[in-house]
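The next part holds the structures, each set out as structure tokens.
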Structure P
Amino acid sequence: MTQPENKGLWAWLFPGQGSQKIGMGRRLLEHSGAARRVFDEASDAVGMDLVRLCLEGPSETLTATENAQPAIVTCSVACLALLQERGIEPAAVAGHSVGEFSALVAAGSLPLAAAVRAVRKRGQLMASVTAPGKMLAVMGLEGARVSELCRDAAKHGVIAVAIHNSPQQFVLSGSLTALEQFKELALVAGAKECVLLEVSHAFHSPLMAQVQEEWQAVVASLQLRMPKYPVVLNTTAMTVKTLVCIRRSLLEQITSPVLWMQCVQSLVNRGITHVLEVGDSKVVSSLARRTAPSLQAMTLQDPAAVDGLGEDWNSSIPKNS
């Protein structure tokens, strides 16, 4: 990672589920007392040792939805603490799926403890869904073609586009039969790759409706504040205008697609020229570059690189109206 240019506008991007790995946050914890305090606060909030979970696993425990979600948010907010220690601020923020909670913490809309408790419950609810389903990643087809093939595959069961990652990368959710039919059709249509993901359920799809009512009660209980930076929301790819917008996005994420590609496009339309992935990951910054190749991207996978950032970072960032 190189020192960022002082010209241009920066957005912070926060990774979602799938970015977890054994050892996540190790260098961060070694580098920053503020990061360690974030892990301690989050561990107390959810009643589990998140440092040990992230550093030691085991993998099957860390990967479990109810554990991965608070672990990812905690690691991202620990990275955030490192930036805040240096007075570094963004022009806008966005988070991928559960990363939206990290983005809301960054924007001052939601306290860390409330965020990790909410995503722990979110993961538990998502894992409790009894409707069988899986997820399939497809690379190499345009969105219109993916939608067309979904309509054809829907004759064999429930199927929906769950995540718009980039112009030629999508994730589908649905019944295994429908996904297998889609895969056959997609490969014939010229898809470069179709990969069945190692997940337990069909996330971000109508098959998650079973837990939406209970999740709505959790979202309604969150004490939110208006963000101090523009937050681009997953379900609309639009910036927050009211607290109702935030609650609606957090609620509808369960059954609606993550519009990550559109979120990146929205950031570019706001004048964003640089993105920084805040977490032990390079997934969402890489996806952003696929959507907008002109973007300059950095990650915080090596926390020591933050030492190259300083007060001048803020010189090109406008105050929010």
Structure Q
Amino acid sequence: MRASRIPGMTSIDVRGLTKRYGPRTVVDDLSFTVSAGQVTGFLGPNGAGKSTTMRMIVGLAAPSAGSVTIAGRRYRDLPVPLTQVGALLDAGAVHGGRTAYHHLLALAASNGLPRRRVAEVLVRTGMEGVAGRRAGEFSLGMRQRLGIAATLLGDPRVLIFDEPVNGLDPEGIRWIRDFMRSLAREGRAVLVSSHLMSEMAQTADHLVVIGRGRLIADTGMSEFMRANGEGTVLVRTADPAAFAQRLSTAGATVREGSESSLVVSGMTGEQIGKLAAYHGVALSELSPQRASLEDVFMELTSDSLDYQGATA
């Protein structure tokens, strides 16, 4: 049975969420919402507090302060949680000696769900052909699919996935992308964390970005890119050093690119062209370069990295 879409209905509500381990604050006064009918990308550097936040949403960790509700209720107050929210936080959390079918059957039975749901989710995740194989024989990618199947057993309206594309090949990654979007089209709320920015750019409708446990951005994907992703312009000329000085004087930010090119931000291609014409500078290339989600993410979270490697 497909869930009916209810535009604007908030399915996960995080308010003032804080988690401390001794003197260390892992999640710091975090507030955001995850709404039905869209995929919300949950982004942040390693150690930002994403996994801890997800664990608090599903009651695996207790908040030090603040609250999390799912459809207005705390997770622990849900009568049959698997029918309200499905979560994949660790694809390895499966009994390796059980077949895929019996792993799902045990979950269904322990949650009072009908046996038919096992066959239905196996089909939906493309695993019916390996239902009789033991989970311990699966690749990480297949265990990810098995974990996703488990989240769907109760036909929940809220789904949470922590790094679901780990271990997947390119075909599997594309499948995950299309699958997440199909869940959102059914009216479900989908919260997904990932380090693959290129996939998030193609999958997420909304972004929640955190750094060191604090909220950095909570906005739609298009608004996020418009506000932060002004991009750069690639410029080539016979005397790049001289033109770089003129660009800097005009207020642009200039850095050296490959093969004696200039990478310019803070000015549009049209403005750069007019400046070159005014000074009689011949340009052999003037190419606007749109910023990627990865570029914007790295710029936005640069102050929130605990570890930064040196660059050549």
Structure R
Amino acid sequence: MPTGYYTHPAFQLHEMGHFHPECPERLQAIEDHLISHGLDGLLDRRDAPAATEEQIERVHRPDYVSQLASVSPASGYHAIDPDTTMNCHTLTAATHAAGAAVAATDAVMAGELENAFCCVRPPGHHAEPDRAMGFCFYNNVAIAARHALAAHGLERVAVIDFDVHHGNGTEAAFRNDPQVLMCSFFQHPFYPYSGTEHIASNMSNIPLPAYTNGMAVREVVETIWLPRLNEFRPQMLFISAGFDAHREDDLGQMGLVEQDYAWITERLMEVARVHAKGRIVSCLEGGYNLSALGRSVLAHLKVLMEG
């Protein structure tokens, strides 16, 4: 079975102003690397549908969803916070980003796809049930994971987050939920300055100092993540695939390279093969150095495509 690749034209229309690092060019950089390395035609490319209100509201409060719609500008920009801004296309893009993760979940569960990568923006892992922040509006991975539990009857799912920033929104969505195990590492102290206090038992949060390199991260995966994942026996894995822990990315100060992302993906695929029939849905989060982002997603996808 092929690896699915979900994207949508709306993702190119959402933008938060000149020189904002979370820019449409991010997705073009990924596409360029896929084409130049001959992977473009080997993926099962699919348009991301829009998520429904019901799907979104499994994670986000209805009043938050309504409030976000009410401030969506007809033109120009509406600032949520100093880093997070809406234009007239943002809500559409966010709805399709969440819909990509849901559709990928359905296709993988149906056996149409071996696994899937959602090449989406805006990202999602900072979006809390009642708050947009950190470039994020809807929490794509959390919505997909909740969909797997609610619509497909799974009993245990895992969320793995290797973005340089802590996925505070995902943690808020699943704190103390026995059906979800979240494993993450993140630079600390660093935005959003969370993930280190009052840790719920279903969270495996590993704060790491600036300049941590790939070998140290691999040790974390081997000695902490993998034992927790194998003990939990997830029936599906969801990856918040942020690539801003790359050593070339100026939004973080960690030291990963493409080979580290490939290695992490291989380890997660081993867990998925043992416990989850290989089922993985990965969603793009951060990654702001365009060359490093393209190379890292390529490395991630190559491993996913090996099945």
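None of the figures in this text is laboratory data; all of them are computed from the coordinates on show. Quantities reported herein were computed from a predicted structural model and do not represent experimental measurements. Cβ atoms are built from the backbone, for glycine too; each structure is taken alone.
Before moving on, here are some points about what is shown:
- Structure responsible for 4.8, with distance in nm of label points 7 Å out along Cα→Cβ at positions 62 and 174 calculated and labels P, Q, R on offer: Q
- For 48, 28, 17 (Cα extents along the principal axes in Å, for residues 182-253 alone, calculated) the corresponding structure among P, Q, R: P
- With distance in nm of label points 7 Å out along Cα→Cβ at positions 54 and 286 derived as 4.6, matching label from P, Q, R: Q
- Among P, Q, R, structure where distance in nm of label points 7 Å out along Cα→Cβ at positions 238 and 262 as derived comes to 1.6: Q
- If percent of Cα pairs over 15 Å apart, for residues 222-277 alone is computed and equals 45, the structure in P, Q, R: Q
- Ranking P, Q, R by mean projected area of the Cα convex hull in nm², the structure that comes out highest: Q
- Answer label among P, Q, R for the case where percent of Cα pairs over 14 Å apart, for residues 70-157 alone, calculated from the coordinates, equals 60: Q
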